[in-house]
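Read through the structures below before going on.
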Structure 1
Amino acid sequence: MPDGEEETLLDEDAMMLGISLPKIEIEESHFYLMRENIQVIEAFFVLDGCAWQYTSLGELIGLNYPAARVIWNGLDMKLSKDCFEGVMLFTKTIANTINKRLKDKT
């Protein structure tokens with residue numbers, strides 16, 4: 001998909017559901033990913049947003065782990081205990097950051 005097209009489709013879908021998505025500016029940054037976290041990042045991003053869980057008011061709770069497990073199993077991804085704990089920490093951090101930014105904008 002060309003740059004921006006996916007965002008436009010997401011905005012259109014949200015409008016159909018009566019949801020107003022906030023515009024978040026993303027700053028370019030460079031960071032170092034430690035080797036032991038590569039599997040965590042791969043396990044998280046392979047979910048492609050398909051396993052998020054929200055409250056009835058739209059606040060992000062985190063991952064729906066049974067749904068995530070279906071995706072991981074379907075892709076034959078075996079997560080070690082350490083990897084799973086890393087995904088849980090990464091998910092919690094992202095959910096807290098997103099929810100804080102959304103509250104700060106209101």
Structure 2
Amino acid sequence: MSDLIRKDEVESAVEARRELGAEYEDSVLDSFVEKVERRLEERLKAVPRKAGPPALAVPLGSLGLAIPLLGIAGGTAGLSGVIAVCLAVVLVNVAYALRR
């Protein structure tokens with residue numbers, strides 16, 4: 001895979017900034033960043049997407065397990081147990097969402 005930005009492109013952006021001065025620094029940097037973003041988007045479009053398991057499996061499973069756990073936690077530990085189970089369910093689902 002080729003480089004995202006070639007060394008000579010970085011050097012030319014730095015040289016343009018030197019020649020144009022500080023008043024054009026934002027324009028030079030914006031142009032360079034746009035080029036990088038464009039190339040990143042092109043690469044992301046070229047990456048094949050994997051077909052994975054349904055996205056609802058883990059959330060529904062965690063909620064299914066949460067029902068009996070909430071009953072046990074509520075009967076033994078009270079409100080603090082219920083809060084702990086709810087936090088655990090939220091953390092599991094957030095971790096799963098971030099991993100995907």
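When FRET efficiency 1/(1 + (r/R0)^6) of positions 57 and 73 (r between Cβ atoms, R0 = 30 Å, to 0.05) is calculated, the result is 0.45; to which of the structures 1, 2 does this value belong? That value comes from structure 1.
For the read-out helix-only ellipticity at 222 nm (-39500 (n - 2.57) for each DSSP H run of 4 or more, over all residues; to 500), a value of -16500 was computed from one structure; give its label from 1, 2. Traced to structure 1. In this comparison of 1, 2, the computed figure 20 for relative contact order in percent (Cα under 8 Å, 6 or more apart) is attributed to 2. Out of 1, 2, choose the structure whose coordinates give distance in nm of label points 7 Å out along Cα→Cβ at positions 9 and 41 equal to 2.5 when calculated. The read-out was computed on structure 1.
Upon calculation of log10 I(q)/I(0) by the Debye sum over Cα atoms at q = 0.16, 0.22 Å⁻¹ from the atomic coordinates, which of the structures 1, 2 produces -0.92, -1.39? Kindly include the intermediate steps, with their values, before the conclusion.
Details: 1: -0.92, -1.39; 2: -0.79, -1.08.
This value belongs to structure 1.
Taking distance in nm of label points 7 Å out along Cα→Cβ at positions 17 and 89 as the measure, the highest value among 1, 2 is held by 2. Comparing distance in nm of label points 7 Å out along Cα→Cβ at positions 25 and 81 across structures 1, 2, the highest value is found for 2.
No value in this document is a laboratory result; all are computed from the given coordinates. These numbers come from a predicted model, not from an experiment. Cβ atoms are built from the backbone, for glycine too; each structure is taken alone.
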